[in-house]
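Each structure below is given as structure tokens.
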Structure 1
């Protein structure tokens, strides 16, 4: 499970809601955020005053130098209605609603083949379900929950499929899938989408406790799901064999709607520099004082750590503190163009898929390209050494003041490259 802070420790691979909330609450109290948090406040818009400071909704909320948009990628449940669903005699839940539900001795059908489906499989296994069927419309890669394997896969600095991608794909098929190689995608490379990370799913399938079926949902019956079971390589809605999958409980692992970033200024979404095509993927080129951390992500392979959250935040703090580290919109757009050129042969768009090492390369390039950022390197990457850049900055400020250059008129205006 994703560790969003170094202090986070989970009891298992898929912590429940109570564990997640308790860890968030502990961090919230540790950093004294009670007095700085305002609940039940929907952000409708953000805009700048005449001095370039940010206003949230209206001036009564205060004025701010920078903004971190942290709305994430998972909003409201996606809960599609399917033919015959009202006639189904069993229970139907979204994958986010399983806490406290019982599945012991029941036949469980999971609709969907992503990370939510694997999480629902963990629930069914823990509840000692009689049999679990995962009905997936398309194939996705599954990789073992092993830090060494995950880190090695994330070492693809090119951030996409290469002529050597067949090597890790072959190793996964022979060493991890083994007799279940038929479940591996036939038409998708490993470095084109976010894989599922689970070491137990194959064992559950081998023991007969679970079945992973590829095909199309045709609707509900009174006692289960009407399903078109397709063979490997057959496209969605292609020919297959219709069958009824018996079910007492159906889990809709159909994901979530993506939360909107529409509260940001309209010029943040100008083509061709609309999300995820932003500077370092999180900074809109028109607003260097805004960082949308973990909001524009689409697909990736990584070690799923917390480093990037801290690094992105400290890059924003560097931009706000030091005017000569703030890139102009022109140079932010050129970096985006450069990344597109470097990944022009990838099967996905440049920012639709990346690896953790590629992201670390972005950070390294960001610091290395501008000498005024060098003094911030230890702070940005490791969160230490803040005193050094502050002292250097004070000396630079004295020089700037003598030249009539100020650092307070607008934190949202880039002055460098």
Structure 2
């Protein structure tokens, strides 16, 4: 029958049938109990996953902040949490909780995976956290990073993109990047730097960076200075441009004339050819590891030897000109052991037993997780329900 139908119609039928099959598969999983629809409650995984919350859109700085209703405010504040600009009523709205479905066949859990489990302190309640420690490992926290058996756990690029938190964009009116030498101009959210007459054009990020999350308005705590950062931008460069991005611990140098990108930690340098065309560049130093990515693909990694080197983010144009569209600064998650906002139980290092996992919330200042359970830091495998996935309504 299908053989007699014109090929374009047959292809359309296959697409429709496949789409319906996917819908039926999702519904079947729910009916069979292999997938459970749930809603997020609370702010312990913010901003990755959030419960019912107030959303504040600021017309002045262009940023959006959220405040979970678990922060127990009678009403949202009348001003932006980031730049303190007064907000009109239409700039504040109440948004429903993120909706998820749980895959009850999670398979092998890996570090940095999200997991849903029955809370050790209340078996009738589901919790969502991020796996950072695996069975049999010893976990400790140092300067915001996770240490596994004494060595620093590093996030791959995909995980970095999922957990990063926006610190600054060129659309903001807040202090951030500033030209400290040479010719730099900001136009339509793009920074353009020109090295003229042998003079380097330098753009430096001057504002301090801390591990605060603006939505934690109900928490009183000391902020930690944060140096695990990421710079990302769309790139247009002259054919002979040579320029650098510097972060604490090292720098990346892009040479358009030679078509290369080099990564240096002060003691060692690695070199790779640049793809053509070069569209987007990312450079990070999360977990004391320098990582350079081009057009969405990680191309070089080096360990940080001295985290005190290059204390501030800097962009330098060494030759010719470069335009950086949407130049954005991000920061990594910052984990601390004690003290927490609401106290903590247990001492570092935490030793995880066989068949157990160590889990943390992304919003660690308010998260009740492996650091604070009276039953001990290990999450038994038998309490794990599955993996969470965002629920998309059709």
Structure 3
């Protein structure tokens, strides 16, 4: 240990004194994963946990699994994952790609998770240090920045050396304070996990309702209907009841860093908060306003209701102008249902290119406008509930991020 000492901004009452600076390698023992032979893989037995089985924060249950015959359990006992073990990936993508980043830590939360494969290392604390305290230290931006300095390779095939990893600087509270902090973040993570599970359940529930409240292939009515509605749904071409309007194609020099109108691009619907602007005055059809139904058709595709201010929408987006035969809330669910069918046919790939002509020629089944309104309103309430849960989850994650900054030296 060196003599430099530090204290965090926020502490539990009753704790004073400085934290001590150390190296990660001085706080843990470690075991590198084993290169199991593919010819020994089985369809059941003891699970082999691979790099590809890890998300950004957990061991994935739904991933394609490989197993080892249980007769090998004693032979490979030291590679068994135990509750409180921290797994760190030594290969992966660059640090900024969080879901697959090299060096990302996962804490084992359940027994019998499996045996550790190659390109992974498991660490467990020594000297009474708290495992969750160590783990949460590795979630901080300081750690991510450090990994970025020691990673080697390209964006998708990066690696780190174990000896470099152990040089990471970590600040240690007393064992009692570590326990308090570890327990606090464990409870916060459990709350986040619970909210995530509720959100996932709601999304799955919506998908189930979409399957039952829209007619299946070859059927003329849905399996589930609201009381009072009978009769077959009417088949129409989508282009007969809706108009798909192309956005404007921009040349690079026309996109400004500031200006009168924002230019809405596909990425702005998802993760890209970077905006271009335009001072061009165009025909009204090229603007999207609050409440308009839009459809992204290139790369990531699907319908959206625009809730922002007036914008010019880019070429890779259509504005969908509806006739009196379509209810807007019903239509967005119809397009969501159609998107799910397209993805099912494409084995889940979201990199799908849909054409304007293909959408306009697409045959769809439509109930009366009154039934459309009922269906659209039902899903609107469900979507609002999903959005509320998403905002609560995002708020919890932001709260955790703030505590990570303030509760560590």
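Where a number appears in this text, it was derived from the coordinates with a stated rule and is not lab data. Predicted, not measured: the structure shown is a model, and the values here were computed from it. Cβ atoms are built from the backbone, for glycine too; each structure is taken alone.
Work out the source of 1.16 here, i.e. which of 1, 2, 3 gives that when Cα Rg over 2.2 N^0.38 Å, for residues 123-250 alone is computed.
Of the options listed, only 1 reproduces it.
Where does the value 0.10 come from, among 1, 2, 3, when FRET efficiency 1/(1 + (r/R0)^6) of positions 275 and 355 (r between Cβ atoms, R0 = 30 Å, to 0.05) is the thing being computed?
This value belongs to structure 2.
Consider the structures 1, 2, 3: one of them gives 72, 70, 50 for Cα extents along the principal axes in Å as calculated from the coordinates. Say which.
The read-out comes from structure 2.
Can you say which of 1, 2, 3 returns -3000 when helix-only ellipticity at 222 nm (-39500 (n - 2.57) for each DSSP H run of 4 or more, over all residues; to 500) is computed?
2
Thinking of 1, 2, 3, which structure, once distance in nm of label points 7 Å out along Cα→Cβ at positions 179 and 267 is computed, gives back 3.8?
It must be structure 2, since only it matches.
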